[in-house]
Every structure is written in C-alpha cells, then in structure tokens.
1. I have -2000 for helix-only ellipticity at 222 nm (-39500 (n - 2.57) for each DSSP H run of 4 or more, over all residues; to 500), calculated from one of the structures P, Q, R. Which structure is it?
2. Rank structures P, Q, R by relative contact order in percent (Cα under 8 Å, 6 or more apart) and report only the one at the top, that is, the highest.
3. A value of 9, 38, 38, 13, 2, 0 was computed for P(r) over Cα pairs in 10 Å bins from 0, in percent; which of P, Q, R is the source structure?
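Laboratory data are not the source of any read-out in this text; all were calculated from the coordinates shown. As the structure is a computational prediction, the values presented were derived from the model and not from experiment.
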Structure P
Amino acid sequence: MSHVILGLLLISPMSLYDLVKAFEAGVSLFYSASSGSIKRALDNLLRQGLIEVASVDPGARGRKVYRVTEAGHQEFRAWMTGEPAGQDLETVALPRLYFLGLLEPDERAPVLHRITARIEADLARLTGLSEHLDGRDIPEGLRDVARHQFATLDYGIATHRFALDWFRRHAERQEDAGPGEAEPAPRPEPD
C-alpha cells in the first residue's frame, strides 16, 4: 500500500481525506484499504522520510497535506522498475500499470516486460500443477469436491492467459506509440 500512496502523492499532494477518496475513486479497482490502514501507512512513510507534511491548514482540525520527498520518489521509482514480487498477480501488476505514466517513456516498456515475465512464470506454475494433477485417482467421496477445486485451478489458468495476452498487447501499443507520443488508452467494448 505504501507504494500506491507514494504514486498518488506524486500525482498531487493530498490529505488523508483526499487519499481515502482517491482510493475509493480508482485505486479500489485493484487495491482496497480502510482509512485506518491508509493512516498507518502515511505515518510509516513519514517515519521513513519518504513523505513530508507540505502544509497544515489553520483551524481546529489542522488538516495536513502530504507530499513525496526525494527519497520517496526514488523508492517509488525503484519499486516501479524492480521485479514484481508478491503473491497476488493483480496487486503486483495493476498498481504498476496504474502509475506507469509517472515513469519516463523509455522506462515503461521494461516494466511491462517484467510484468509479462511474471505472468508467464505464474502461468507455467499453474499449468504444471494442472498437468501434475491430471489423471490422479480421486477417492469416490472426494470427487465432487475435487471437481470444483479443479475448476478453480482452470479459472486461475484462464485468467493468467487473459492477463498475459492483455499485457503483451498493451506493451506492443506502448512500443508502437514511440517515445514522447501519447498512446491511446484501450476502452472496453460496450455490451
């Protein structure tokens, strides 16, 4: 969550309230957080020197507006350009995609390629598990349970195949746009 907050603050300095609203308005599509967890992450980022208080509104509430420090900017960039690590593919890939426009144009394709490589590795692991389980003798009393467990594995394989195809196409569009050119964002087709 800290890197998501850094990304949001790089777009614009914000208060805790503004950050909660930013999560609700867009980030919640791939990452959910309570106002308490956002506050704890802000306090941690402050302690680490990755953000600072840009201003405090006068008055009883003293609303604080936060901004990213140079150290925070470097941390965010290192996270964006580093290897995507973590268990859940969506929380690994989608925040990087969401903030990709904060990187220089020549830094974007390598990020997309690292995400694609991660998806390929995860897909290979799931496919290998499916092949390993294929043809296993399932005890009679567990066949109905196993059928749904295999369906869950099939779903995981299908979503990874979709993600791989989508990220490959997006990477191609990014490369076709060329440096400094605006790439049109893909829009969902209406039903």
Structure Q
Amino acid sequence: MKIFESKLKGCLILEPQIYQDERGMFFEVFRKNELEFFLGYNIDFVQENTSISKKGVLRGLHYQKELGAQAKLVSVQRGEVIDVVVDLRPSSETFGQHIKVNLSDQNRKSLFIPKGMAHGFVTLSNEVIFTYLCDSYYDPELESGILYSDPDLRIDWSYPISKLIVSEKDMLLPSFKDFEK
C-alpha cells in the first residue's frame, strides 16, 4: 500500500497494491500499523457506515463538533464519486481550503480524513456503495455541516449543480462564514 499526504495536513490518500488473476482480485484497504506509522498516532475505528446512492446525489459537507469529532477512512465499494474534504481547523495553514479526490471501484483508493475537517461527496455513477470507518460514534447532538455550495469555499463538484440531488437538511446547512464565527 502507498500512502500520500494531500495538501491538507493529515488528510491522506491510500492506494492499495491490487493483485489480479483469473479468479478475481485481492487488495488491502488499509493496515492499521502502516496508517498509524504514517500519522504518528494511534487510530481505533469503532463504527462502520455504508451509504448507497444513485447518480447525482451530493452528501455533505458534514462533520461532528467538539468531543464528537471523527476521523474517517472512506472508500467506494461500487461506483465512482468525487470526494471533497474542507479543512476546518482554525490553526491550520490550510484552514478553509479543500481537496477533491476521485474514489472508485476501479482505482480502489481510500481517503483518511482527520478530525477537524468537513467531508462530502457527489456520486458520478448510477449506483454508489460508499463506506466510512469512524474513530468515534455518531452523535446526532454533535452533528453539523457547511453548505456544499458556499461561494467562499469555491468547490467545483465536477457535476452540473442543477442536476444534483441534495437532502433538504444539507441545503439548510450554515455557511463557512457562520462556521468561522
């Protein structure tokens, strides 16, 4: 497995070594010891989530506040997404900046998202099965987010905005400026 740091410190792209033959394929999604060595701290995933979405669905930008903050390891089991991570750590050199990563069942990349970042994705294929490993439990009282279309973030979702399928809850998320307050 190869691990690369993105421009957002601590946000990592994991590329597996894929072994294929006439039977199919095999690859490791992640190795705890390698991830921890690269990060320099321990990570213990306690919850796994799966979302299934049709083409054009945008989920995000989500995060959990305060003690509920979650680090996540996300990957696509079926389909293709554009995954977006926004740095919400006020002391970070990349505060307010974002990255976009293509995750698919073809490239088999995973993305490690440290605590203090908002996360979202848009689906590019007819069906997407998306998994999240989280290092703390979901708490609806600590759930929050930032509006996916916030003009200050200038995120190009690589999908026609007029064709996006977004939940009402996600359309009502606050702006990045409200987060900064």
Structure R
Amino acid sequence: MDDIVKQALAKWPNVPHCYGWLGLDARGNWYLRDAPTQAAGPFAASKGSMLRHEKLIEFIQRNYEHDEEGRWFFQNGPQRVYVELEATPWIWRIAEDLSVRSHAGEQVEPSACLLDEDGKLYLAAPIGLGLVHTLDVGLAAEAIEQGRWVPEEVRAADLPARFGYVPSPAAGQPAGAPAPR
C-alpha cells in the first residue's frame, strides 16, 4: 500500500466504504461505474467507462487488496472502494516462457489449474484465484501439454466459496452507498 494512502487512513479512519463504483473485467480492465451505470444493472450487464489513465490504473493496482470476508477493494486514500468482479480477483497473463503474471504485473507460481464447464481456465496461486486471459489460452495449453499444469474440472459457481472471494460486494448493500471521494 502506498505511504500516502496509509497516511490518509491514519488521518481519516472513519470514511464510509464505497460499493459498486469500480469493476474489474475478465480481461483485467478496470471500469468506473457511475450512478446511472449502476442503476442499469450488475457489472456483467453494465460495465461503465473503461479506465485508460496509466498512472491511475497503477495506483489502483498498488492499493488493491481484500478484506477478511473475501471482498476485494481499492484503498483510495481513507476510503475503501469495493470492486465488482466479472470473473475472479486476478486475471493471469502468460508469457512465452510460460511464466505467469497478474493483471497488476505481479509474478506468481501457480499451485493449481482448474477448468470449468464452459472451458474457462483458472490458476490458483498464493495471492488468490485468477482467470487465464483469453489471449493467453494457447500458451496455457502448451503448459498443460508439457505437464506443467494438470487441469482439475470444477463448476464456476463453486469457485468463490472454494477460494474465498466475493464477486459482487455491492450485492446486498443498501441502495445509495457513498460515491468515491
């Protein structure tokens, strides 16, 4: 977490949490979801505006964490902005040498390979569960053919409970949750 964020938390410890305003899609893109976007439906149906500002994306990714309930958030100064997940908390990118990095750039060593009923491929790593980016499925197939990863069949609906993450922290929250400050 950035030092400036830690300082803001210490200065303003009781800022209300924010729900529904930020989303991470299945390709590792961040989306800002204003009130009309949220009113139009859940993240999968109404994504919002894709963030393109590199420095903002880097700031979000450096301050991306989860709480004890498995809800992923971006610590925006003193405010916790919970993230709507289209798929999983992480999106994996696979390099030509078959190394794996998260959408945030962190290198990981997969501990499990999972294949769901729709043919989506997931990797578990010490930092959590992630979906393999669609552009990298061919490289993942190479790793499987080489015996590096052995896919275990799973049901996609079982993954959040099994890996302890909440796809939609906004679900179940009262209407009118605070906007990011």
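1. Here the read-out was taken from Q.
2. With respect to relative contact order in percent (Cα under 8 Å, 6 or more apart), the highest-scoring structure among P, Q, R is Q.
3. Q
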